[in-house]
Structure 1
Amino acid sequence: MIRLDQVSKQHGSQILFLDASMGVFKGEKIGLVGPNGSGKSTIFRLIVGQEETDAGQVSVDRGVTIGYFDQNVGEMRGRSVLEETMAGAGAVADAAHELHAIEAAMADPDRAHEIESLVDRYGHAQARFEELNGYALEARAQEILAGLGFDPEVVPQDVSRLSGGWKMRVALAKILLLEPDVLLLDEPTNHLDIESILWLENFLRMFKGAIVMTSHDREFVNRLVTKIVEIDSGELTTFSGNYEFYEQQRALRAEQQQAQYDRQQAMLAKEEAFIARFKARASHAAQVQSRVKKIEKIERVEPPRSRRVIEFEFRAPPRLGEDVAKVERVSKRYGSRQIYKSFDLLIRRGERWCVMGVNGAGKSTLLKLVAGQTAPDEGSVTLGPSVQLGYFSQHAMELLDPQKTAIEVLQFKFSGANLGTLRTLAGAFGFSGDDVEKKCSVLSGGEKARLVLAAMLFDPPNFLVLDEPTNHLDMTTKETLLKALAKFEGAMLFVSHDRQFLGALSTRVLELTPEGPRTYGGGYREYVAQSGREAPGVR
């Protein structure tokens, strides 16, 4: 359906692809993987013609329709959420628009003399609309919007009233409603909660067309893809299987290549030692020349490329007392909406609580109450006497000084720390080389999140309260964060939509339901086993 043949592409001095090839065939579900900046999004733009190759060819079979979702939402206003979604439905949306235009013309008294031709046109337009299954379009759009988390009362509202994150969901809904032959999805799980991710996962599993996608959600990729295309140093390498199998195969290939490299290096060392030993002896001149020529003809085996992953040893936090946080008979209301009523929770030393609940259940409110960012209407929230609390929220990123560079933020907070240590810390969270000199004003959402987390964990508190800490983090940075938090000796209370993160860290689960809070012994995996669902409201 789609082929990239011997493609080369360069951005400035950076070579993204060099004689790279890949194919997309009917029904395939492909995951694009590679470090940040390796060219994953560029592949999408090459396929849809937003960029051109420097060399080589990108070809798409005639008649193949492509739906491309990226992070650039564009202008959305003047239509309801439902109308905006339906406007992206391709030919059926055009047919609907034509029907509405003819209906308006038929109702116009000034065009009464055209009524016969309008009725004739309307009959043809209606037949075309029915042929495209247009009368089911609104129902399908409603179903997709509900799956992506839209409340029914939001759907008729003007799309311009939505936040950027919710507009991203509308953009995704438009692409899904289009039902193209090929879906190109660039980070579709950004801005989605766990319920919407699970719905999308099921939708894409049932999708009959081809899919090419990138995602930082390891579990999402692992469950969906049947093929991985890795971008590494300008090359595209294809692996059959899911992400977990790709990791195994990549490790095996690297091991085999390292063994080949070591064998060749041992052989070369032996030959070079012979040449060095006998090159001054006339009696061995023929043998020396023969071995020199032999070495020159050998095709050199390259050592396997290893991605540079910086690890940082975080300090141990101060020791906690037994009781870390106590929520007693707390009630909280926003307007007429009751969030909590006589709610109790006790967090003890060493416990790692993850909080589950549908949108609006009060997950972030609980974290704000415990962190002292908001007060209960009734009841009390108290922290243990030895508690040093660290709170991460999306709001924390807004507090970064836009004029400071990333390294200056760390230096300002830890003025006594060695510059090299702070650079290593920044590197562990994805700020390599000159990235540390970027001003906060130009950092992306993911970069800001990484900087705030780095600053929090350098001199860690003993009680971490984390609201969606993995938003926009790539897989490598997530691994760094997971390793750091897995060794964390304090207590944790957190909200996350990342199932790998939930499963690896949680030891207790609090589920917020309309009937009241429920607690589960064990972590997220035990919660799934006991409840029979991966998230509240999902079966």
Structure 2
Amino acid sequence: MNLIARFVVDSAYLRLASEGYQRKKSFFNDLLNNDDCPYKRYFDYMMIALILMSVVILIGEVKYPVNDVWLFFNNYIISIVFLSEYLLRMWTYSDNSKIIVEQYEKDQMLQRRFRFEYAMKKVLLKKLEYARSVTAIIDLLAIVPFFHQMRLLRIFILFRVFKLFRYANSLRTFGSVLATKKFEFFTLMMFTSIVVFISSVLIYVMEANNPDSPINTLYDAFYWAVVTISTVGFGDITPITDAGRFVAMIIIVAGVAVLAFTTSIIVSAFTEKLDEIKERKTVDDVSKLKRFYLICGFEDVAQQVASRLRRDGYDIIVMDQDPEHIKRAKEHGHIVLPYDPGALDSYKRLRIDLGKQVKAVLCLLEDDVLNVYTALTIRSMNKEVRILSTLVHEDNRKKILMAGADEVVYTQELVGMIAKEFSGKPVAMEAFHALRSEQTGVKLEEIAIDEWMVENYTQVEELQHEKYHLILLGIHKKEKDWFLFNPIGTTFLEAGDILLMIGESVFINEFRIHIHQKRKK
């Protein structure tokens, strides 16, 4: 291996091993291409502003003298920024070092001479792959005004407008939707081109020999054909012979057909992509939420839990694949993601931080196997997020706990306990129903005791919760990890205790204000 090849291989290994180099390349790649990058939005805004400034300067330059400073800014500064962006995109598009190292190691494994020329050819072809893309060509043409000595080249500033498709999400969405109908648009373009060509020739043959006709050249005929088939009809050029008018009628009908075909293609493209666009918008909205509950499944239990959480002012996201469940969740006004709760890919598509954004994951599917898969998937992605799960069959409790669930609720056990406790007690049953009903203002609320409250309220009786018609069901003692039912007035309060209060939501809010009044003072 010659010295040049050895230098290239050694440099490739150094770049792959350099954390600083890889970190810089990853940063610029995210800045240019990753919508989740926090700085990309500001970069896009800056580029849009530069594009609009270029166009404004070009328009003002047509009839009015433009300040030399603005001309210098447009011809050099903006062009240098676009040139730098082009080179950065070229650099981050592929990893030259990886291509060279892979080829070198492959040749070493096969015990043959390192094919340096072949490796460099692969690198060049990879870069040409980017350079030949439509967006790269537009980027390159937008740099041409840098050579401002040729005044004609300034018209290429208009190509900077096309760069807006790269920075505006709505324009990118519009372009991607239309790109799904490439074949249909190509067919329409071929049909339109043939009609324009034939009609141009026919109208020229019919009208050119008539001295009174405004169509004297083939270019006039082509212009008339384009204007007519687009159904614009300026009226500046019109046929005067009977044969020419007959051709005009045919092309007008063809123009209506072309417009109808174009409209149908666009409508069908957006109809097919509408669900995908809505889903993408939903994912973007979810990724912006700071704290929310993630409910997996939307069956009977989930429906009641979601309604209660939403009524208490919490943000919730429902994830379910069943069309009926999705429809029901949307009818209740919840944000729904049609993903499989047990699939790892579902959470990757969400682009959320389970540890920071999700308050708790509620596995409320009425199938223990699905709840196990969901808990396993979530726990594999984050060890800290809280997971609560329902249990359909008692035999599966250990499996769900081993899968990573922090708490398990056996629904049949709860129903049995309630039935046993309230059988023959209709008044008690009505009270329980009122407590869980969404139509009543009665709430079961948790109130945390912090260090400041302990300094001002040392015993339960000092809280004066009876004045607000509240019932203190009990206190959860954090230090001892046990629950004290119906505590007496002389029970001491400690930092970290949780009060479990029952009462009207209005009175609970008033009680909160009462216990925090001293804090304000």
Worksheet, complete the sentence: Value -19500, calculated as helix-only ellipticity at 222 nm (-39500 (n - 2.57) for each DSSP H run of 4 or more, over all residues; to 500) from one of 1, 2, is from structure 2
Worksheet item: For percent of Cα pairs over 43 Å apart, which of the structures 1, 2 scores highest?
Response: 2
Response to the item:
Taking distance in nm of label points 7 Å out along Cα→Cβ at positions 354 and 482 for each of 1, 2, the highest value is that of structure 2
Worksheet, complete the sentence: Calculated from one of 1, 2, relative contact order in percent (Cα under 8 Å, 6 or more apart) reads 14, and the structure in question is 1
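A short reminder: the numbers here are calculations on the coordinates, not readings from a lab. Bear in mind the structure is a predicted one, so any value in this text is a computation, not a measurement. Cβ atoms are built from the backbone, for glycine too; each structure is taken alone.
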